[in-house]
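Where a number appears in this text, it was derived from the coordinates with a stated rule and is not lab data. Quantities reported herein were computed from a predicted structural model and do not represent experimental measurements.
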Structure P
Amino acid sequence: MKIIRVLGKDRGKVVLYALSTCAWCKKVKDLLDRLGIGYSYVYVDLEKGQSREEAVGQVKRFNPACSFPTLVMDDDRCIVGYREKEIMEAIG
């Protein structure tokens with residue numbers, strides 16, 4: 001699975017599961033960038049074979065509907081969709 005890391009302020013483990021063509025996914029990335037938060041992201045739709053299955057499995061672990069964007073913080077909290085206020089509160 002190709003995980004891309006973006007450097008920024010450490011707010012714990014922040015992982016965005018996204019689709020490369022999703023406008024809402026881009027908005028979440030832009031928000032994290034604007035806030036200067038360090039995070040990782042995976043474009044699930046660009047993964048192939050076993051890597052794609054692994055990425056989808058990770059998303060379903062936190063979001064059984066497997067919808068995007070799925071933002072996971074510290075392998076504990078999950079925010080589905082673009083929810084700016086909720087994301088900002090979770091990030092601190």
Structure Q
Amino acid sequence: MNDIIRLPKDLGNAVKRARKDIGIKAIAIARHSGRSRDILNRLERGEDITVSSLMDILAAMGLALRLERAGLPTLDEMTARFSDLDDEDDAP
């Protein structure tokens with residue numbers, strides 16, 4: 001698992017993918033983390049949650065964070081990040 005996480009949405013997708021790969025149900029993570037299932041769902045959707053909630057959920061999943069230099073985003077990352085912008089906004 002070497003996901004590059006630059007946005008909350010990226011984090012949410014990575015947590016959801018890890019949860020499914022591990023085979024743990026959301027309700028079990030909620031119970032083991034002491035957080036509500038709604039908090040986990042918000043995290044997986046890329047919405048704001050507290051850092052302490054994030055850490056509790058990751059610990060319940062047996063995961064940890066690692067910080068490293070970001071470097072420049074790849075072309076694929078930039079395309080994915082800005083693909084939802086409407087080209088019509090640039091029209092005169």
Q: State the single structure among P, Q that was used to calculate relative contact order in percent (Cα under 8 Å, 6 or more apart), giving 35.
A: P
Q: Match the computed value -11500 of helix-only ellipticity at 222 nm (-39500 (n - 2.57) for each DSSP H run of 4 or more, over all residues; to 500) to one of the structures P, Q, and report its label.
A: P
Q. So Cα extents along the principal axes in Å, computed for just one structure, reads 54, 27, 23; which one of P, Q is that?
A. Q
